[in-house]
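Right after this note come the structures.
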Structure I
Amino acid sequence: MYRRFSVNLIFCFAIISHFFAQAQYPNYSKDYFLFPIKPGQKNYLSGSMGELRPNHFHGGLDVKTDQKTGLPVYASADGYISRIVISIKGYGNTLYIKHPNGLTTVYAHLEWFKGDISKYIKKIVYEQQCNEIDLNLMPSILPVKKGDTIAYSGNSGSSGGPHLHWEIRDEEEKLMNPLFFNFPEIEDKLPPYVNKFGLRTLSAESRVEGEFGFLEFTPGKNEGYYECKFPVHAYGLLGLELVTYDQMNGTGSRCGISKLELRVDGKLTFVHDIQKIDFDENPLMNLHLDYHIYKSKGNYFQRCYITDGNNLNTYKTDRSKGKIIINDTATHTVSVKIFDTYRNFTVLSFKIKGTPKQKPHMQTAVPKWQKKEKFYAFLNTSEFDNVLKIDVSAKDSSEAKISIKNQTKILPLAYKKNQIFTYLYDLRQGLPDSVIVGSQKKILNYYATIYPANETTINHPSVDLSFPQNTLHDTTFLQIEQSESKIGIHHEFAPTIGFYTGSIKTNGLIENKDKTAVYQFAGRKGLKHNGGEWVGNAIRFKTKYFGDFGLFTDTIPPKLAFHKKVGQTLYFKTSDYPSGIVQWYGYLNGKFIFLHFDPKYHVIFTDLPNDILEISGNLLIGVVDGVGNKTEKMFSF
């Protein structure tokens, strides 16, 4: 539900807080590093340090490259190339430079490399006869000087468009905020902004505007700050969440904030301060944001409190862990101060009016003069931590009945709002098979409870599952749903930390096992190949995701055709669905030839060795998909 408020509240907020004065950022060298793209010229970012991305915090900067590839990329300081990666995934073509001060700069999504670096890479790939590499180098092999052109910007790997991803890492490989090093190429005189905020009930007894769950609010803006005219009515244990981004001069891109501070009645209760990010902490990003709202609506609500299982090092808090406790009828002031890297800040402020817990409202008769609205019956369920919320549109307050292994439990009415009756059930009391309210019934496919501290094995008639210890962040009430074509392994919007193993049982019904694999149903994207290994009549697979899984037999080989010639480079088009291309190779007159593959554009193209200037003769190109279907073609030039 949404509430929009007009604004007429004027308030004052101290510009420099005592807490912030004691938490200054370290004193970074301001002239050590050169900006890697168009140094000395105005530059713009499409992403910044700490920005929330799917399943991770964004590390480093995404530097715009005029919406094209091929811009020179410069070494930011003296040092040596310590690592080279060529890959179709992740960072794509990447260089790592180790510097005398112990720090490392990373240059990712490159189009290709420059000079001696390019020659060295070609030498290695032709010696090893491989199309992808991950090399660690000694200091004497490829030294560089500050300002050397080392590569050209690109769009390789999982990049969504031309740009340079640039990082600064410390001696422990932790990601540092490059903007702390003071680059005049980037201008930011604009404060962060607040799009929405929300309050989440953190106990079954808590309410916001008389409801259990999560309620969103849209604040108004007054003289650069965000505030609400009317107080929010609530009681119990609450969590504040907000959608906030930084904005920079000259670009419409949404960037990440650097720090936020929560105060309740003037007391500092929670700080989130992004100075460094450890790669091992990236899975915790799914606990820092409200993963439930992100998966259901796509909004990045950042929590201003610490939820169970979250031990991010970016937090500072008191015993409340940022959670707001309203146990009286007084009016309380809540404010959040939000900073960017350049110390620009904005403030969100609103009031919470404590409201005593009330008995559930019962249905009253509609007056004869009042027009009756058309009635639509529905029964919806949703999870909030350990609580199952049951919302029913009904003409009267019929009993809610929970069925647990042929036993029935009657639920009391929690509250009624408009024509919606709400019942709450603690899932720790037993996993329900179904819920019935009046003539409406919903089957609930709960199958097992998984505790993160325990290694858990689940045996289902159609699938066996194995969850290693600490695969999940918190207690998870798993649902398994089987249909004719797929098996649903579900939890309502629960993130995972690592891989778990599944084994789908087929009872010997699959004829062509070699070409049959596990696929995840990915909505509009179709099938996503997950692979698998056959063990008897079951196929074992690993995944980090919940969802719908099924088996598919793919006997169609990949497509492959000559596309064009540009200079001495030959381009070929290739594609495969649903297994996807996993291997590609080429031989010119029987000898290995280096091939690049760009899966975003379904293109393979040649890269000649240093001592050959032109392709002449017979060129064999081969591609293999995820289940081993292969296409080979011979081309003569």
Structure II
Amino acid sequence: MSAKKSKISKFFFFFVLMLAVLAMVGFGLTGIFSQSMSGSVASVGKVDVSDDNYFRGIQNEITSVSQQFGTQLTIEQALLFGLDRNVLQRLITQAAYENEALRLGVSVGDTTVRDGLLANPGFQGLTGTFDEDIYKDAIRRSGMSPVEYEALLRADSSQLLIQAAVSAGVNLPDEAALTVFDYIGESRDFTYARVGANNIAGSIPAPTDAELTAYYEANPEAFTQPLTRQITYVSLTPVMVAETLEVSEDRIAALYEDRDAEYNTPAKRFVERIVLGSQAEALEARVGIDAGDMTFEQLADARGLSLTDIDLGDVTARDVGTNAAEVLFASEEPGIYGPVETNIGPALFRVNAAIAALSIPLGEVHDELHRELAIEDAGFRIADVADEVIDLIAGGASLEEVADETDMTLATIDLAEGQTDGIAAYAAFREEAAASEIGEDRDILDLEDGGVFALRVDGITEAFVKPMADVSQAVLDGQQNAKTHEMMLARAEQIVGAIGVSNGGSLSDFGGSLLLEDATQVTRTSTIPDLPPLAIDEVFALEVGEAAVIEDVYGAVIIELTSVAPFDPTNEDAVAILAQVGAQQTQQLAQDLLAYFGAALVTTAQPTVNQARIESLHQQLNFSAN
């Protein structure tokens, strides 16, 4: 009886243990057994996407993107960026190709796999040949076995066979590339002229009160006073401090000496030199050049010298020796000089340009150097004052009191949005003003040039449209400008109507009153600086002899198309470009075709995805990262 109970107890123990294990698996606690279990995250037809492939794929994707960002991504960030979806989609597409290869009976032999291994440079040793130890070590570090890697290589080769069959024979006709270049390469010539206020017949009529009111009401933004802050501030800049500082003459002289090369430079000549065999030969060459029988370049070429060989660059008198210096620096005129006896033989020189000596005495730059040194010294004084101001503000002193007790200068400004003059030229000041509330105490801050400031916003005036009576002159000027613009457009339209194709006229008929410009060989990608970009589009919408008006901020421009030159496919350069573009288009078509084919394989195979398994792998990734 006791033995029987013992057997029952043991059976019951193992039964409970099994239930516990199954419960752990059911609740996803499989990480402990992950090394001894395998599964799949998706199935595509007869092919499974293994856990290992997905796990390696997401790890590699995270590593690659982390390197691009310069920081290690967490699994949560990887999921946020959709890296998991990219990896899964890629593996499912590969599995779809493998499934299709099984369906078609497409496979590669062991020889192909062997050749792929032998050709992989990552598996080659120092001799450049396949090294089995390197191969096994690389496969081990990748987390695969040789059998798994070779199966992957076989599947990839099969996929390439299918892809090659799909993309084989893909070729766009020459007309496809030619159509593109017929559009891009077509060029046009046209004449254009700007219609100005001087082309308007008669004077601009004086506006009525009703017209002025209508203009004022139609353009409120032109008469709006932007939001304005009334600001009191104290400031101290290096320029302000420098005006009160003394600088010793010795320091000024020392700085001048340090910059001697900047203020005092010798005369220079840009020179080329040809050395001849004898004085007689040099004289003969000089006579030939003067007579026009040869050029300096031809003389160099005859002696086997290139322009680089004879170019001395910019030289001073000390660089060329006493004899040459006396000749070359006696004049500032370019030309041929010599023959001159040098330490390497008689030579002819050609001076291409001359730079006169520069000598700026200390007196001319004294004030500039004094100011520079004073500004440099000002930084120390500003730092001392800033410490004083910090203590005063911390003690509750007002800006007015700060100005009374320090070297800081007190001032006010009505700072409107967009204003950049005076103290508002400093970005730090504008930013602090925008961040401050009315009456708020603010800290002392640095300016971009090393100065300091502190401010207080005393009030804020919201943006408002100024009363018409206060901007009457601006309203009048604006209305007159708008009327002038309107009349220029009307005059331009009148001219276009007169030179229309049906009237047999031309823009050249108005050459006496308009300044005509010609634009030639203009393509759709051309730009003409004094024409708005819209003008090019308009040119390519016209027929030869037609004209159009282009409006811009300055008024009106008339353009008249004079000729069209279609793209010439027989041009030597065009033939090469067409061949290159045709090849690119064919390659792109093949890539698109493969993308569609891969998507079709996936759709047809109707893959299933084990999302729970994927989430479990994500947890393992998160656990291993921590």
Structure III
Amino acid sequence: MAKGQVSRIFVWVILGLLIVGLAGFGATNFGGSVRLVGSVGDAEIETNDYARALQQELRAISAQAGRAVSFSEARQAGIDRAVLGRLVGQAALENEAASLGLSVGDETVGQQVLEIPAFRGLDGQFDREAYAFELRNSGLSVAEFEDRVRADTASTILQAAVAGGLGATDTYTHTLFDWVREARDITWARLDETSLTAPIPEPSEADLQAYHTENAELFTLAEERQITYAWITPDMILDTITADDTELRSQYELRLDEFVQPERRLVERLVYGNSDAAAAAMARIEAGEVEFDTLVEERGLTLDDIDLGAVSEVELDGSGEAVFALDEPGVVGPLDSALGPALFRVNAILNARETTFEEAREELLADYAADRARRIIQDMVGEIDDLLAGGATIEELGSETELEVGSIGWRPDINDGIAGYQEFREAAFLAEEGDFPEVIEFEEGGLFAMRLDGIVPPALQPLSDVRPRVIEGWEAQETARQLVEQAEAAAEAIRNGREMAGLDLPLRVERDLSRDAFLDDAPPGFVAGVFAMEPGEVRVFEDAGAAAIVRLDAINPPDRDSAEAQAILSALSQQASQGMANDAIQMFTRAAQTRGGISINQQALNAIHSQFP
């Protein structure tokens, strides 16, 4: 590895160290009697370092997920182990560097600190107060931070020494390139049921019986669970709920914004830094020099960035009157806005809309009844819980409450009635005989209680019950068998010198077929199989209800001399060299861990984990 590369690594290592250190704003201080979570040899892993690194990782995965990811979720994904493993690896390299007497002087450390942008003032120069302030907010002293810079820089020098000199040879990269870029010329044919030389015969009873027996898993019913249940949903009691117009008018007033909407317009707003710039842009539009979309691109924005959606005149504040003065889509401006002078484009005019109470009455009644039904059922939960606790059976719930009682032989493929609810399906799957019935609520409203009466084990359906399916399966199997047999006979003829063109096959010719090519109607694994063939070789590939015959006509080596090829070879060489370097560093780090000896304080880890929500 060149000296320049090592220097660049220094900078990135220090920046990475800074990010880890400063990402801990607001992190709990885990100091006190427990200072370490572990060590490798003489290199220590402090509790605060582990907490900061863990917090940084949580923030990173939360940003990726677009939501707050809890520590329990992260732990299930192994994030805590990954963070600890990374710190153990760093400690192993620090310990190894120290044992070799490898270090850097104050001048090198100072130079690295000076190059970190976060420590610069408004003039772009290093600012000692900013330096101390940032470190203080991260819970680090200047001495601690510079000690870490020194240790991490020494570790990086050690890694550079381990990986130095490693690189992919021309033979290696050329072999990779040839494998990726080689192409094939083939001639092939796909045979389907229309290619059969004789029709499929009618299956005998023995044929069907044999197919039914040999493919018993296709005709075996899954385990059936015999369940008795009592349930109620809002739909079951909707017709019992009434509401007078006073109540409905109250709901209408509460939802008035939904039923009475003023005129709105689909508007985009392009903001400028000052009025002159906005006016110049509007002048270019009026002169026909540019379109509005072009101005958006010139500002480095997208249409999504400037879209205000459907807005009313009031929502546009002072700009609303001019925007709503347009009697058709267009651009107006410059106008003052909350963000500065702006051009506004109206893309569509949405007329005012008013739904009267009489027009909305049916919808209001339906919504009121549905809400009322859910609340009535919710109020039943306590009563039903008490009945079940007092020993009431599922059948008695039906006689003493408004719940309806039913029974079902449930299997995973049954989705009718109560089995259409996920809550019931989950409960039915987990139920055991003798379980105490309990109230389970549906997410959409409603509830049920159930009892598992027995389990019917999986059973093979008699041939008489599934005869049409057995016939269909046998015919597909026989078609595939005959097609493969026919294809193999044609392939053998080609191997013996017959020309493919003379065999009345639906031939297709592919030239320069690449390894990642996709061919319509080709069987699974077809292209990969072609690339395992030798020139002149003929093979048969099976497919569902079809077969393919292919002859490899030629292997076309890639052109290594083109500009594109040279660029790919260079990229392959860099990737391979980087991979070798990474592998070497990983192996060296594992060896360093073994030599130094790893010690982990599980109690300290548990104490830190308990502080995360």
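The greatest value of distance in nm of label points 7 Å out along Cα→Cβ at positions 356 and 556 among structures I, II, III is that of III. If Rg and Dmax of the Cα atoms in Å comes out at 42.2, 138 when worked out from the coordinates, which of I, II, III was used? Here the read-out was taken from II.
Just so you know, all these numbers are worked out from the coordinates, no wet-lab data involved. What you see is a predicted model; the values in this text were computed from it and never measured. Cβ atoms are built from the backbone, for glycine too; each structure is taken alone.
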